[in-house]
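Following this line, the structures themselves.
Rule-based calculations on the coordinates, nothing more; no lab input. This is a predicted model, so every value here is computed, not measured. Cβ atoms are built from the backbone, for glycine too; each structure is taken alone.
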Structure 1
């Protein structure tokens, strides 16, 4: 039987999501990308437990790139860092606009500057330069307000430090000449790895209340 996806190779793997058999190449390359895999798929479970060498190398490169921008963060700021990125990953620009790394950097930098200015006793709203950046900034501020409404004490200073880390990461990624969404792509991969972790890391009693 020929694989119904590529129509070239033999279908040897039973795919519960498609309810039919597909080839090993399509299973590996289209998993969670074009195929909405089910949690009971043995091949999905195996790939998470024993990721391919190329996946491990990519994860190691991502961590090496990200580490310099977050090594100074506290545990609470580290949690907040990934909360901000979960909001960024869910963000949808208006119309046909694309969210770029520079928009992420501008949005994070604008909110951080506003918080830093407020810390000096001056109320001034800094704005991102691009329209996608401005919309993203509004969503990030709304998420921060929601976290606080849930009872988490997130001080302006620690939020500003965390947002500066987001800004730095996005700007540094632009220097790698890997495309204008290199940072966004890397963070989506890291968010997937974090979500797939079997056990969440232990957090202190002062940890954030997650929305």
Structure 2
């Protein structure tokens, strides 16, 4: 089946499922999620990783999880960014951190740098040639993640999200989402020094 024919969620609807469930979890966003999540949430424990070194959000989330083991951390990552740093999966498992969830928003393109197709997107048939789908959840299982899932439909993700977020960690979730559209621009939510100072205060007091 070509990539365009697969079931996919709307990105905002997939993110909205997390809103009533996040509680006091830290949420680290990057790339496309960093553009959409701030429109939905203004929580003091949100950290929007902009400007980003693409692929480094899992390491940032892991550092927070290890520094605050009593608190859960969610990393909202893109599939292109995940492909750029698959080695971070092994690092997460080797750390023995259990309080981290990596959520990969899989749309087959680089959402905020111009909509270029990822190599995995090409393999899945977005160019009309289906040479096999890259299974990021299987890669995470191979790296040692305790709990892994893939969701293509909003109804299933919405119905199981609470269960998934309470499963043994570390957790790895792939959400198949549609590209947002032709607006690839990503604006910073403000100077990073001020945002980090506010985030540090939230970590100390929340």
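Source structure of the calculated read-out (Kirkwood radius over Cα pairs in Å, 19.3) within 1, 2: 1. When mean count of other Cβ atoms within 10 Å over residues 31-38 is calculated for each of the structures 1, 2, the largest result comes from 2. Across the set 1, 2, FRET efficiency 1/(1 + (r/R0)^6) of positions 7 and 111 (r between Cβ atoms, R0 = 41 Å, to 0.05) reaches its highest value in structure 2.
One of 1, 2 was used to calculate relative contact order in percent (Cα under 8 Å, 6 or more apart), giving 28; which? Attributed to the structure labelled 2. Can you spot which of 1, 2 the value -19000 was calculated from, given it is helix-only ellipticity at 222 nm (-39500 (n - 2.57) for each DSSP H run of 4 or more, over all residues; to 500)? The read-out was computed on structure 1.
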